[in-house]
1. Thinking of I, II, which structure, once semi-axes √(5λ) of the Cα gyration tensor in Å is computed, gives back 30, 19, 15?
2. A value of -11000 was computed for helix-only ellipticity at 222 nm (-39500 (n - 2.57) for each DSSP H run of 4 or more, over all residues; to 500); which of I, II is the source structure?
3. To test your reading of the models, identify which of I, II gives 2.4 for distance in nm of label points 7 Å out along Cα→Cβ at positions 57 and 137 when calculated.
4. Looking just at distance in nm of label points 7 Å out along Cα→Cβ at positions 97 and 121, which of the labels I, II belongs to the structure with the highest value?
Structure I
Amino acid sequence: MNKDLGRLQPIVLNSYKPLREVVCETLRQAIRDGVFKPGERLMEVPLAEELGVSRTPVREAIRKLELEGFVVMIPHRGTYVADISLKDVTQVFEIRSALEELAAQLAAERITPDEIEFLERMLVEIGTFMEEKNMDKVVEADINFHEVLYKA
């Protein structure tokens with residue numbers, strides 16, 4: 001249970017990103033930073049109150065985090081922070097590699113000129129951010145790159 005309110009900062013809406021994405025990034029980072037421990041229960045209402053948002057973006061963020069493997073939703077019991085082992089991480093990367101290969105093949109057949117231009121711009125940005133050693137921006141640009149690739 002989320003007994004210790006105050007572990008998260010309220011969401012500040014000064015971003016172009018949808019609220020659900022900001023909430024998802026906040027929760028993902030809190031899990032990575034150990035604010036939420038493996039096996040800890042995450043409850044929508046306390047999280048929404050702590051972040052200063054409604055339950056809807058929290059619910060949407062939790063669903064996305066489940067797809068990413070950060071949380072586990074157990075029917076009639078709740079949502080818990082996943083206990084991720086090295087073996088789990090290895091298996092996820094093996095599966096993602098196969099899926100990304102398929103996505104790239106399909107995208108090569110279906111991609112539009114505008115999408116190609118966007119991907120080229122993202123690669124330049126990623127290179128710039130790497131030179132600046134700005135890993136947060138590298139990750140953000142990489143996510144944007146792959147989202148367009150997957151859509152194609």
Structure II
Amino acid sequence: MLVESDLDQLKEVYRDAVITQAKPLYSSAQIGAWSNHAHRSDVLAKALIRGYGLASCNTTDAAVVEAFGLLDPIERLSLLYCRGRSCRQGRSRAILVGLENHAWQQGCRRWHTEASQLSKPLLLRMGWQIDHEERVIFAGEAFLRWRMIKSLNQPI
């Protein structure tokens with residue numbers, strides 16, 4: 001489980017994920033606005049304090065966070081980020097399964113999120129459905145994202 005002292009590492013994972021993985025999908029201006037958002041605002045700190053989060057750590061140094069996910073509140077997947085060097089290793093999928101199990105145990109039966117172009121494919125593979133598409137202004141730049149929902153099943 002993530003704690004407040006993990007904040008600096010989470011900011012680094014957030015920034016790394018955007019910078020290393022968003023280039024084929026977003027403009028340079030969008031990447032700049034998005035990648036700097038965690039460092040310039042307290043949105044991540046507030047979500048960490050209020051919510052519930054899990055991390056996947058480095059296999060050689062368990063103190064180094066490679067990926068993380070946060071629920072804030074319990075029925076909303078607020079954040080899901082993975083360093084570029086650690087993507088496509090099943091880390092985000094494992095985090096989502098752990099978060100889903102936790103949410104179920106807390107009585108949550110339906111999730112929702114706002115998915116980026118980065119997270120949308122994984123979420124679709126994991127049973128999420130698109131509710132609708134929307135355009136938002138984030139850190140001064142326009143972004144396309146998807147409101148997604150998922151009914152939770154009893155954990156295995």
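Each reported figure results from applying straightforward, stated rules to the coordinates on display, with no laboratory input. Small disclaimer: the values here were computed from a predicted structure and weren't measured. Cβ atoms are built from the backbone, for glycine too; each structure is taken alone.
1. Details: I: 30, 19, 15; II: 22, 20, 15.
This value belongs to structure I.
2. On the way: I: -21000; II: -11000.
Of the options listed, only II reproduces it.
3. Working: I: 2.4; II: 4.2.
Attributed to the structure labelled I.
4. Numbers: I: 3.3; II: 2.1.
Top value of distance in nm of label points 7 Å out along Cα→Cβ at positions 97 and 121, among I, II, belongs to structure I.
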